[in-house]
1. Determine which structure produced the value 56, 43, 32 for Cα extents along the principal axes in Å, calculated from the coordinates; the candidates are I, II.
2. With distance in nm of label points 7 Å out along Cα→Cβ at positions 4 and 116 derived from the coordinates and found to be 5.3, which of I, II does the value describe?
3. Out of I, II, which structure matches -15000 when helix-only ellipticity at 222 nm (-39500 (n - 2.57) for each DSSP H run of 4 or more, over all residues; to 500) is calculated?
4. I, II: which one has Rg and Dmax of the Cα atoms in Å, for residues 164-243 alone, as calculated, at 11.7, 34?
5. Given 120 as the derived value for volume of the Cα convex hull per residue in Å³, for residues 92-203 alone, which of the supplied structures I, II does it correspond to?
6. For which of the structures I, II does the calculation of distance in nm of label points 7 Å out along Cα→Cβ at positions 36 and 188 return 2.6?
7. Tell me which structure, out of I, II, gives 19 once relative contact order in percent (Cα under 8 Å, 6 or more apart) is calculated.
8. Here mean count of other Cβ atoms within 10 Å over residues 156-163 was calculated and came to 16.6; which of the structures I, II was it taken from?
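Please treat every number below as a calculation from the coordinates, not as lab data. No experiment lies behind these values; they were computed from the predicted model shown. Cβ atoms are built from the backbone, for glycine too; each structure is taken alone.
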Structure I
Amino acid sequence: MRVFITGASSGIGAALAHCYAARGAILGLVARREAALGEVARATRARTETYACDVRDLAAMDAAGRDFIARHGVPDLVIANAGTSHGTLTGEPEDARTFAEILEVNVIGMMHTFHPFAGAMRQERRGVLAGIASVAGFRGLPGAGAYSASKAAAIRYLEALRVEMRASGVRVVTVCPGYIATPMTERNPYRMPFLLSAEEAARRIAGAIDSGRSFTVIPWQMAIVGRLMRLLPNAVFDPLAARARRKPRRGA
């Protein structure tokens, strides 16, 4: 099995690398932090190719994809996991760049991850493209407009891609985690219900991909929470959300 994972230097991505290494997979791992990525690769003890690049850089992602295919063939599974999150407020000058970065990494970066492989997978009529979205994309969360918008966009992008690939033999999987204990959530100043470790999240994500389901919320309890959030009328949702504590802004 050949698995290509972005955002693999920590958190869910690193846990997924270990999960698939335990299955005997050949790994292609992408992250910006070269030293941390190398540590993950060595720790997996798997046959691994590492690519220290930014998912926002299409040329770099295409080069990584071509190299992996040349060395090991077309992947069986590509997981677009790279993501970033900061609190953002519209009107704060220093947040405008952060807003754009979050959208670029979480949405454009996902497309860049799939770009080198989609054509080859379609030609071979096999493979899985899996995107890590979030329950944060179900409703707009105050103070996290960029993150909520990016994950909502990721969910819709994956839906469109799934339909595009429907007759190709290539499966597209959307995974929406709830709260996962990673460096991205460790500064959250609020209670995180149903919090999972990165290792447990990776195990469940791999199981969801294996199951053949096209859309999964992890853990299942957050699927109920997400469904209720979407059903709440604005007159109820707005005052409840307005009272919630907010994710820290960059530098705060």
Structure II
Amino acid sequence: MNYTLNSIPERDAKPRERGFTMAMDKGLSIREVEDFLEVAGDYVDIVKLGWGTSYVTPNLKEKLQVYKAAGIPTYFGGTLFEAFIVRNQFDDYRRVLDKYEMTFAEVSDGSLEMPHDKKCEYISQLAEQVTVLSEVGSKDAEKIIPPYMWIKLMKAELEAGAWKVIGEAREGGNVGLFRSTGEVRSGLVEEILTQIPFEKILWEAPQKAQQVWFIKLLGTNVNLGNIAPNEVIPLETIRLGLRGDTFDSFLNMEKPC
């Protein structure tokens, strides 16, 4: 850090199991990636190439290499996985992961109907090849999944081999965990946390108010995802109580937390 301040909460060091920041790359150029990492690389744990953007991104291998050289793993969005599955191309998807030397993959079913036991089978198979993040929740705003089902699905996917489960919110933060207004479905989140350890969940929270809500509930080292590249530094200040939204949250601490 550039100078000393007292009563700053302690962030787990990278590589970390909690306090994850997942940034969303929606089509950055190589130069933009370099600029992004120069400023925010220390605060990013993993980058998702959103939905199917990797299919149309030029110089994809070179771009992935920039992230790799910075020590930041990447993965393709879950919608790309679903695009392969709906076309009966699972083996092709696995070959794509190998071709691009991916060490992480996302398994989701937010855009298509998939039997859950089949989804868990995909998780188990991919877990032999890469580290799997599995996403729970629908991209359909009209489809409301009750809390007990979120818990059941998350438990099953962790048992199938997922490293962490992702709470769906989409890029806009207006489905899944959130109402159409962006408001957190607080009862849902709190019920999930009675059964699933918080460090095993990556909450998609693209909006500032959502990030603030989770940090106030679960502290500095909550896992947050779908963060825009230019919002990574602002998010880190929220985590550290250096923005008005959490200014009082970590003051007068007896010890860092």
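1. On the way: I: 54, 38, 30; II: 56, 43, 32.
Going label by label, the one that fits is II.
2. II
3. Numbers: I: -15000; II: -11000.
That value comes from structure I.
4. Answer for the origin of the read-out: II.
5. Working: I: 120; II: 102.
Derived from the structure labelled I.
6. Numbers: I: 1.8; II: 2.6.
Source structure for this number: II.
7. On the way: I: 19; II: 22.
Source structure for this number: I.
8. Working: I: 16.6; II: 19.1.
Attributed to the structure labelled I.
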